[in-house]
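J.: Next up: some structures, all given as structure tokens.
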Structure 1
Amino acid sequence: MLLPWKPWDTGQNLDAAPEFADADLSDVTVLIPARNEEEVIGDTLRALMEQGKGLNIILVNDKSWDRTSDIAREICGDSIKIINGLDLPKGWTGKIWALDQGFKHVNTPKILLMDADIKLDPGMIATALAAKDHNGLNMLSLLAWLRMESFWEKLMMPAFVYFFKMLYPFKLANFKKSRVAAAAGGFILVDTEALRKIKAFECIRSELIDDCALAKELKNAGFSTWIGLTHSVHSLRRYEGLGGIWNMIARTAFTQLKYSLFLLLCVTFIMLVMFFGHIAGLCYGGTIIWLLSWVSFTLMVITYLPVLSYYRRSYLWALALPFTALLYLLMTWSSAWRHWKGHTGRWKGREYD
């Protein structure tokens with residue numbers, strides 16, 4: 001609560017301005033890596049076609065075996081460049097290899113790195129461009145509004161943002177002299193020349209948490225970066241059950257801890273104290289411990305309310321935060337177990353050792 005950079009705050013945000021809906025976007029290339037995205041690529045591209053005039057779109061078909069490319073051609077016609085991706089070289093992750101292949105075809109001063117399951121509100125790209133130029137930024141990234149329709153999505157997705165902002169406080173990430181660097185891979189608007197200077201994407205070719213790794217490389221090279229929340233960038237990815245969310249978190253959680261057992265134990269201790277210490281105090285403590293536990297529980301709830309408010313969720317979900325935290329802790333241990341068994345990351349039919 002007292003940290004000056006307020007990791008629980010949602011003040012760092014940017015939404016689409018409708019007046020930018022018909023802007024000239026000929027200076028921007030949207031680069032989309034796509035692997036078996038036939039369920040979502042149509043909505044993604046239709047929204048892009050409504051962003052403004054002259055927008056360049058490159059889609060890298062990363063060895064898809066579905067109708068991703070066919071749907072892209074049907075919707076965009078000649079206004080999209082489709083590149084059929086080559087076989088994945090050793091030492092590269094699939095998404096970064098696809099981005100590297102597409103990057104070679106970019107000849108505009110600005111590039112928008114966007115996931116295939118992202119839908120933009122009208123005017124979002126032009127709004128981001130204006131904010132980026134006004135603030136003298138080299139990179140502007142927005143954390144997409146995650147789908148929150150099923151029970152598990154409502155329980156887990158606001159907490160995902162809450163914990164992400166604890167790991168990467170946005171105010172620190174947006175302060176040029178801070179060592180904290182963060183980005184959200186669904187929407188990264190960046191200067192093309194900045195990417196060339198850091199030799200992207202080769203510099204992050206093996207990174208599983210590629211978005212934050214890219215932000216770190218840019219920041220270390222002296223470039224200015226910014227990350228914020230938004231209501232205008234929507235993730236179309238569905239997580240009807242807990243299993244999909246579990247795999248999404250377990251894929252990179254232990255990577256975040258640098259595959260360190262010591263850090264895993266430290267995080268486990270901290271999580272147990274933060275989210276279960278007050279419960280133990282309420283159940284077994286004396287009067288003073290009981291009162292302190294109520295204060296602790298109240299503060300925990302208060303720190304979660306800004307995220308719930310931003311995503312228009314009921315405040316009652318804050319009461320479930322200890323249970324949600326337990327699930328995220330178990331996912332982190334699951335990630336570690338997979339690593340120890342020799343499976344560091346699995347995604348889109350690929351496995352990274």
Structure 2
Amino acid sequence: MIIVGGGIVGASFAYHAHLRGVSEITQITGKLSTDKEQATRNTWGWVNGYSPNDKKYAAFRLANLKYWPKLIEDIKHLTSSSKGAFFWDMDKDDLSETIAQHQSWGHSVSDVRKLKLEEYLPNLYNRPEIAGFGENDLAIEGSKVSNLLIKASGSRIKKSNVNKLIFKENKVIGVETDQGIIYSDEVIIAAGLGTPDLLSTININFKMSSTLGLLAYTKPLPKLILQHPITGKDFHARQDDQGRLVIGGKFDEDASKESNIKEVAEKLVQDMNARLNYNGAMTLESYTLGRRPLPIDGRPKIGRLKNQLDEKIKGVYVAVMHSGITNAPLAGKLGIEEIITEKRHPLITDFFPQTSSYNESKSNV
């Protein structure tokens with residue numbers, strides 16, 4: 001089995017392939033999970049079950065949220081940085097509606113009033129009147145988790161660019177890399193924004209979009225300055241396992257319009273400093289810029305492809321999504337199950353790569 005991509009989604013496929021007895025797993029990537037260009041390296045790290053007005057996608061996210069603790073228990077040294085997260089990045093009516101909606105879908109989310117917020121977020125000034133609280137939401141360090149999943153899988157890492165898929169008689173039989181051709185029984189495409197170019201080599205028109213995400217990292221601070229991830233209307237912040245605050249602006253905003261990224265990063269730190277009761281120095285250590293891999297309809301794309309004749313293409317499986325941090329565990333687990341058993345789990349039924357169902361796939365190839 002070949003897995004194309006060096007992020008957390010590919011790592012999950014490698015780990016779950018190992019659990020199902022796949023003996024030879026090679027992960028090929030031009031960018032490791034710790035590289036600055038890698039989407040996993042640039043993620044904020046919030047694992048959550050929210051997807052307003054999309055019950056089926058919310059169900060998948062929530063199932064991942066419930067599965068994450070098992071991964072943490074099963075894999076040595078894998079931990080979360082915190083549990084529970086607050087959000088108030090919308091007006092009160094929308095917030096109440098979002099909370100009620102997700103409660104009805106089985107999410108352990110509640111509204112927390114200002115007085116109670118003082119207990120949870122004692123160092124935060126100007127606490128909101130009401131916030132949503134995801135009791136089981138997690139914060140994780142994406143690159144570290146990816147490395148641990150890969151290590152546990154026993155897979156071989158080959159650092160090289162994959163330039164095309166090798167295609168013969170409606171089957172992908174390998175990949176062409178900078179270092180030559182590698183043949184395989186199965187190729188899993190977990191290459192994020194590299195997916196469209198790879199699929200174009202087998203005449204599949206796969207469309208994605210992207211936005212540029214900026215995160216500012218402070219130098220390490222005393223632990224528990226911020227005990228939980230928080231998302232306000234124009235900022236989001238959490239404290240990582242090194243004590244650094246990881247700070248962004250309005251959630252999922254596009255930083256590509258900014259002319260001086262370092263100044264914006266420094267301002268994120270300054271603004272966060274003003275929000276917290278901390279008397280020490282809070283300074284910028286570094287910042288990252290990452291391209292978010294965004295499927296056109298916002299939903300994950302997981303599964304087999306079909307050609308222009310509406311025939312299933314053998315030997316290739318696609319997994320691309322945002323957010324990989326939340327969705328990677330079950331994308332890998334259920335994807336590997338489908339590859340091995342040829343049975344598709346109900347949780348991913350609507351997430352075919354080309355459309356929501358095979359019957360409509362010809363319009364997108």
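Read-outs: derived from the displayed coordinates by stated rules, not from any lab. All values derive from a computational prediction rather than experimental measurement. Cβ atoms are built from the backbone, for glycine too; each structure is taken alone.
J.: Of the structures labelled 1, 2, one was used to calculate helix-only ellipticity at 222 nm (-39500 (n - 2.57) for each DSSP H run of 4 or more, over all residues; to 500), giving -9000. Name it. Mind dumping the intermediate values first?
T.: Values: 1: -14000; 2: -9000.
Computed on structure 2.
J.: Can you spot which of 1, 2 the value 4.0 was calculated from, given it is distance in nm of label points 7 Å out along Cα→Cβ at positions 240 and 296?
T.: 1
J.: So if we calculate FRET efficiency 1/(1 + (r/R0)^6) of positions 224 and 288 (r between Cβ atoms, R0 = 25 Å, to 0.05) for every structure here (1, 2), which label has the highest result? Show your work: numbers first, answer last.
T.: Numbers: 1: 0.00; 2: 0.60.
For this comparison of FRET efficiency 1/(1 + (r/R0)^6) of positions 224 and 288 (r between Cβ atoms, R0 = 25 Å, to 0.05), the top structure is 2.
J.: Here distance in nm of label points 7 Å out along Cα→Cβ at positions 128 and 144 was calculated and came to 2.8; which of the structures 1, 2 was it taken from?
T.: Working: 1: 1.1; 2: 2.8.
Working through the options, I get structure 2.
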